[in-house]
1. Computing volume of the Cα convex hull per residue in Å³, for residues 32-135 alone gives 145 for which of I, II?
2. Among I, II, considering only FRET efficiency 1/(1 + (r/R0)^6) of positions 192 and 248 (r between Cβ atoms, R0 = 30 Å, to 0.05), which has the greatest calculated value?
3. I have 13.5 for mean count of other Cβ atoms within 10 Å over residues 120-127, calculated from one of the structures I, II. Which structure is it?
4. Thinking of I, II, which structure, once distance in nm of label points 7 Å out along Cα→Cβ at positions 24 and 232 is computed, gives back 4.7?
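Quick note: the coordinates plus some simple rules give every number you see, no bench work behind them. Bear in mind the structure is a predicted one, so any value in this text is a computation, not a measurement. Cβ atoms are built from the backbone, for glycine too; each structure is taken alone.
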Structure I
Amino acid sequence: MTTRPFATLTPDSILDAIEAVGLCPDGRLLALNSYENRVYQLYLEEGAPLVAKFYRAGRWSDAAILEEHAFSTELAGRELPVVAPLRLAGQTLHHQDDLRFAVFPRQGGRAPEFDSGQTLEWMGRFIGRIHAVGALKPFAERPEISVQSIGEAPRDFLQDGGFLPPELADVYFGIVDQALAGVRYCFDRAGQVATLRLHGDCHAGNVLWVEDDGRNENASGPFFVDFDDARMGPAIQDLWMLLSGERADQARQLADVLAGYEDFYAFDPRELHLIEALRTLRLIHYAGWLARRWDDPAFPAAFPWFNTQRYWQDRILELREQIALMDEPPLWSN
């Protein structure tokens, strides 16, 4: 793979790609915050601005991207507040030379306030509706959340790539192995839980909150964006990232979320065993993700602290805390 991803992505190539699907840009582009892909707000000669996402080469197959598009389109078709790709020239995924891209309506909004019980209940209600649709059929092309895919694979990449300082490598990988053993134990305690199609990365940065304007109740509240990480997994994956703070705070937040969620989809309480396990996997995966993307010039500029001795020392402490948390009884909402 090229060490300069998106090397052919220039203002001219972006505008050429947009014109090729029948749109008439006026030449103005605004780069939006995204590292995995490249995302731009584009202005048209007539009409509201749109958003164009250019996909990173080699991450997803065309079939996997189309499956993501189909899922978000299915949700939007059921009047759920998600931002689905536009169908232009008869399709949602487009090719221009070596570029792959999709165009989305621009959705305004602010960051949600997850410290509000009412907001969390509202979030739970809509995630429950998303999961009720997600459970209707499985993904065929997109992977499942697993210890191997988001735990062992990033660990192996870091180990094989020699990213860590020699004096910390043995300690870090020893702690990772202990953490993964804890993750497996949590999954064993939970038992065989159902998997379904998920948003997959349901944190505050992927939710836009729209104020009620009095005209349309579906145009107020949360709008879910960026289904790029959609995959199969347990329902709790889309819920645990709404929780923060001390254990008592998280229990209160979980109660608020489930109060809305269970209006539309039944929650299996065995999945509570997985909260700290999934948090641990995300921490391991994140370090591996930064390492995998270090060839992209955007990453050293945006994450200058990565791969420093202090960075790995902090990760070791973080994982030690997670090992202890995974040994505790599961969080409970009552």
Structure II
Amino acid sequence: MDTKNRSAPYSGLTPDCVLDALDSVGLRGDGRLLGLNSYENRVYQIWLEDEPGPAAAPMVVAKFYRPGRWTDAQIAEEHAFVHELAERELPVVAPQAPGGKTLHAYGGYRFAVYPKRGGRAPELEDRETLEWMGRFIGRIHAVGALAPFRARPTLDLESFGTEPRDYLLAHGFIPPDLAAAWTSVVAQALAGVRRCYERAGAVRELRLHGDCHAGNVLWVDSEDAHGPHFVDFDDARTGPAVQDLWMLLSGDRAAMVRQLADLLAGYEDFHDFDTRELHLVEALRTLRLIHYSAWIARRWDDPAFPAAFPWFNTQRYWQDRILELREQIALMDEPPLWSS
């Protein structure tokens, strides 16, 4: 990939290119498209030409993958996993297969087409909602445990901790006057992560959604469907089951204990949960915080990122990250949630 494409990976993805890409797989848009909220990839809702009759114009969602992030084999594994879940009647949004395949290429971009699904954010303060979501996550994990990923990565301390740290230091993102403090606190944080993994022991790893937060769940209330629909498996990877649970927890410790109990009440109807994994909740949160800073940094030359994250890479930003990691260091030495 040349320098221009690295700095502006979507510069050639014009509305005409998007519509021509769909046309290349036999889906003809009527000219209307709407950009959806996505920074990693580019995602569009596209109206197709009207079918004969009174029905409203059909719509699809097209996802154009960020160049260079995933290999074709890794994307294929994501699609295969979601289809495996859909075949077992799990509420996931799987890519369509026009022409018999789910991954397509046009104009230097790779893309996939999905059916349009509506929905609202789940009400995570509702105990019944959490239990319902827990049941479906348990079913996803029961399928995820049947076979391993071969091409997609594993969530571990190296890929989400030490490598992102090294990237930020090597590319000069840490202000010089904060470099010593930031480097020290990250070293302490990663040592805390290691202790958490040692306390958890050899927990089982399986295929995960990988980014299972409320923004990737659509709650559907319609005549033919009701409940959560899980979307965007773009971050699917191998890891411990608790990775798909902890991001649904919020509030103080007492609130998270209640929320976790509700999730597991549904989850364990379909898949066993090893409570040793609760030692990893704050460790995984710590790794995500370090990885998130590096994720933005890697894409800082993409014009969309400075516009979306204007507070990134300021003096205040890195001061806040130091304080945040200090809090995590203390939290990682507390007893796990379930012990309360």
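1. Computed on structure I.
2. Answer by largest value of FRET efficiency 1/(1 + (r/R0)^6) of positions 192 and 248 (r between Cβ atoms, R0 = 30 Å, to 0.05): II.
3. II
4. I
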